[in-house]
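Some structures to go through are shown next.
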Structure 1
Amino acid sequence: MPLAANSRELVLKIIFVSVAVVILSRLFFLQLFEDKYKVMANDIAILRKIVYPPRGVIYDRKGKVMLNNEVVYDLVVTPIETRKNFDTAKFCEALSMDTATFSKAMKKAVNKGGWVRQTVFLEELSPAQVARFQENIFLFNGFQMVERNIRSYPSPHAGVVLGYIGEVSPSMLQKERFKSYNQGDYVGIDGLELQYEEVLRGQRGVYFIEKDNFNRPRDSYKKGILDTQAIAGKSIELYLDAELQECGEKLMADKLGSVVAIDPSTGGILAMVSSPSYDPNLLRGKDRSKNFGKLFLDATKPLFNRAMKGSYNPGSTQKPLTALVALDEGVITPSYGYPCGGGYYACGKRVGCTHSGGGHAANLRLALANSCNSYFLHIYRLSIDKKSYKNVKDGLHHFYEYMSSFGLGHPLGVDLPSEKGGTLFDVKDYDKMYNGSWNSCTNMFVGMGQGEVASTPLQMANAMCLIANRGYYYTPHFVKSIAKNPNDPILAKYHERHTVTRIPDSSFELVGLGMMDVVERGTGTVAKLPGVEVCAKTGTVENKAIVNGQVMKLQNHSMFVAFAPRVHPKIAIAVVVENSGYGATWAGPVASLMIEKYLKDSVSIKRKYLEEKMYKAHLIPKYTYIIDSATRLRDRLIWERKEERKKYLQEHKKMHDSLLIRQWIQNNL
């Protein structure tokens, strides 16, 4: 027993001695050989200077610079180093500021980074401030000038696509993606800047510089052997066509809506317009916070990317997809006709059709050309009531699977952050809505793109790629190459085909011919282009707003989807113009002018009148601002009312908002 105790005591002694030896050895090594720790322990004698590299440049498909860099200088401070023998008056004189401004900036720096952490004191010094500070830098212990690149946008377009950069926030620093960043670093906040942050940012450099007794920078410490060189970010090339983007933004000026144009052969996005747009230069430099506040509060929501976040009933633009399902299910043939006399009555109530003359839905191509509501309501019901399915729920689920494979009901995976997926109901959703009791008449409006289906303009354009390619699409994306390498592993997922294997080419061919008839002799003749077979579909979508539980009928949304040419297509496009009326009146001309611009490089003289009409049209309804104001007022009241006044608010807020909006609409529509 005593022997065992002695053994344990010996083991413990060996462990303690070993740990002591390791610690002493490490201290010896650090003292004699590890220079970087000497530097860290000798801040007074050694200046640690961080150099931020230029971010990668962004080019359009033709090599035009869309996003570049501009060098500026920030003044950073380590507050604790300014507490002894600091001449505030001399500092303020050098930078042409008063002492009150100095105190405010210093307090902000301390609140932001504490006393010992280096923090931005003043952003973007003027050339005069840079010169004066450099002359006197040795007098102001604790302050450094840091060279930084801010973004420069040669063209005031594509703001929602390119995004912007800003100082990394405390909440971002908590995320795994940004764990290597420090307070004061700049990072992509939205758009491609955020999506490709790791590609564009580069690697910051660290340089160690000796200081003399007067705190003046002298030579590189150890001849620079401890320095880390800054590495510039990688540049990226886009599929985006800067001229087409500019064209789209001009056509959509003073309108609410969006445009998405895609090259079907690659999935490359040629243009993405969200209107109203904004000049991305507003979100650069020291005024970005102020400008962001103005844009954020704007009732027309210029910061909101309607192209991939806006969700709309597709209306008649979905009819080609309904036709594809019906053909593949075998419930119709190309020659199938429906005797529409101006409305659909098979479900016990009339659903109106824009045509009433006989024969306008005598076969599928005619029904597409004339956009017959009755025809597509009926073939939708035939599809989900098909006898080979055990019940309507089984049929509806198969319809859901078709639409999901077409890219609806889920995000497509575009290389921009925060894409939305629209709405697509499956059996469980209808069971919840109708307590399990429903049939094909309950949701027949889905067949004509109304009811419980909503798509983003990006999804609508992608569906056109599917038809144009006769059964497949590539995930829509912007970036064509990284550092001139189109095969960068980051881009691999965008080279994969998504194929709808069940539907034969003949069905896509037939639907494409029907869409060509839309332009040649149907509802979309506005999109005719000499020498080009344009395939399109118009859509006029009911538009309702729910304000405080009250449904309000507003002006219709104008929709148009297309691809061209019919054979070997080069562009697919979707256009939404909110609150404007018929699809062929507003969305159609925008789409056709952009197709012409892309395929022929300019708009023909004969169609200049149409271009001018679009430029001059002001289609943002005043009730947009009224609804926004009423909503903001309601939200402010909810926030400000105290507990004892909540009952009053409950009783009166609905009446106040709904009466205000309803009265204004009745007086002005």
Structure 2
Amino acid sequence: MSKTPLLDTVKYPADMRDFDRDQLKQLADELRTEVIDAVSVTGGHLGAGLGVVELTVAIHHVFNTPDDKLIWDVGHQCYPHKVLTGRRDRIRTLRQGGGLSGFTKRAESEYDPFGAAHSSTSISAGMGFASARDLSGGDNHIVSVIGDGAITAGMAYEAMNNAGASDSRMIVILNDNDMSIAPPVGAMSALLAKMVSSAGYQAVRGFAKKIVEDAPRKIKNTARKAEEYSRGMVTGGTWFEELGFYYVGPVDGHDLDHLLPVLENVKNMKDGPVLVHVVTQKGKGYAPAENSADKYHGVSKFNVVTGVQSKAKANAPTYTRVFADQLIKQAEKDDRIVGITAAMPSGTGLNLFEERFPDRMFDVGIAEQHAVTFAAGLAADGYRPFAAIYSTFLQRAYDQVVHDVAIQNLPVRFAMDRAGLVGADGPTHAGAFDIAYLGCLPNFVVMAAADEVELARMVVTAAQHDSGPIAFRYARGEATGISIPEDPQPLEIGKGRILREGTRIAILSYGTRLGEAMKAAEQLDTLGLSATVADARFAKPLDMDLVGRLADEHEVLITIEEGSVGGFGAYVLQELAKAGRLDYGLKVRTMVLPDTFIDQDKPAKMYEQAGLHSDAIVEEVFKVLNLQGFETQSQLA
């Protein structure tokens, strides 16, 4: 006899709060099937979500969300949460233009109290919510979920230290899906977790605390440590106890018979922060994900039955692959070259470097700040470190970039992947600000690759540059398909290039908008407007010979970049003003990313929305020259 489907009856968590345990198990099974089917259509982060299906069901059943605040770290695992919180009808729009974000997002739902897409923020945010509740006299619960990878970051330690010292009431659920922390879980550990979180144990513990309440501090501390260590001997978690958390676990995160009573007990605790250690399996319940090396962390569309992903045939290698291949070539010639990544070996291509040079590759975990200063230490002792960190992630280490690299003028090489707009991951992963935040720093050389040949040459340039820090940015996705020389030559520092000669309009591109600049020049040419196109290559030092020539020989100068205001265009304006070249009628316009965050979509559509495509360049020229309503080329001459 088939069971009546339950997921169709659940639009919001309140609809499942009176479900019994068997119904919750059935709901979890249906929820897992729904997530697999949805991601097979949209692509996205699958393995992490499958690993927390039962945990998501349990939390929303036990706690009164959204009044109780549920904060997911990173957000890779939030798809089941979205299905249960009023967004099932849109779940097949995940990461699509106009659709649901692939991460938690405050503007999307009241069930997303805090947006996240970078890791290790949930405990800090939870501490903020807990303090706000206490200040306003509230009584709701705060639940922060954090993974065993995310908890390695320094920010998580800082938050736990603060929470433990404050004794504020909050719950942290450590989702351990890599078995990197937990001892074996089973019936005994579940029994112990249930026992130490139970009201009876808490009552005895409270009674004992009262007995020693008026005792000298030494006796109170001894009694507290004795209780902590005796409990730690059988359950583990002594380290968390030392930070001021009451540790419960480990608990099997896929066994609702064990998980539900523990969460119920923890919910009823009244004092201080609690850490519940839950062990899960990434990709749980879907064999292709369970058997995959990365547990289907990020997938394209796929066949649900076979698990085979339908990836479009590549016309060219990705920029990431070009970087990795060229770095390996340089490392084969120079044993001082080392690679550094912050938990993104495959995302940055350094997994390939590691295969070739396992002893010269360092994955420091989700710790960008440490990665930068670690690289600085290597550079200070004569090595040539390449810190491969996404542009958007390098933001997290800016203080270290300034103090530990720039001020000391250390030759750290920053390879910044995901420059510009990146598509489905949306604004949280867009490399919008690095041109501005690196270009303002003394001692830095700052480059952007227009194509794969330029990227190859920039890797060589960086490898040979020992006189200070140097950074180069490159886009996500496929390169242009042009052939890379076998032995790419380094660039002359601070020298750009002209690709097309014209007379009236000058377009100065920085980065991969160069292709759109060339298209715009062709369009302008058909309309009687002769255009020069140049590739700056360097934002710092700026090629003032090139900029000066473009300014002197053209009526209009357009700069274009895949970055925010305050970047390359601002540097060009600054130098032109200093040289007095703005005093003689030159019309200059800077085309940058708009002063807004652009939601996820296909990159081409995002750049259209941003006004950084060929038609927008042509339109900008029309505006500058005050040309409207033209019908013939003679009107433009």
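Derivation of every value follows stated rules applied to the coordinates shown; laboratory data play no part. Keep in mind it's a predicted model, so treat the numbers as computed, not measured. Cβ atoms are built from the backbone, for glycine too; each structure is taken alone.
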_distance in nm of label points 7 Å out along Cα→Cβ at positions 321 and 553 derived as 2.7 - corresponding label from 1, 2_ = 1
*asked:* So if we calculate volume of the Cα convex hull per residue in Å³, for residues 337-416 alone for every structure here (1, 2), which label has the highest result?
replied: 1
*Among 1, 2, structure where mean count of other Cβ atoms within 10 Å over residues 377-384 as derived comes to 24.0*: 1
_Winner on volume of the Cα convex hull per residue in Å³, for residues 281-448 alone once structures 1, 2 are ranked, highest first_ = 1
*195 is what came out when volume of the Cα convex hull per residue in Å³ was calculated for one structure; which of 1, 2 is it?*
2
*Computing distance in nm of label points 7 Å out along Cα→Cβ at positions 521 and 625 gives 1.6 for which of 1, 2?*
2
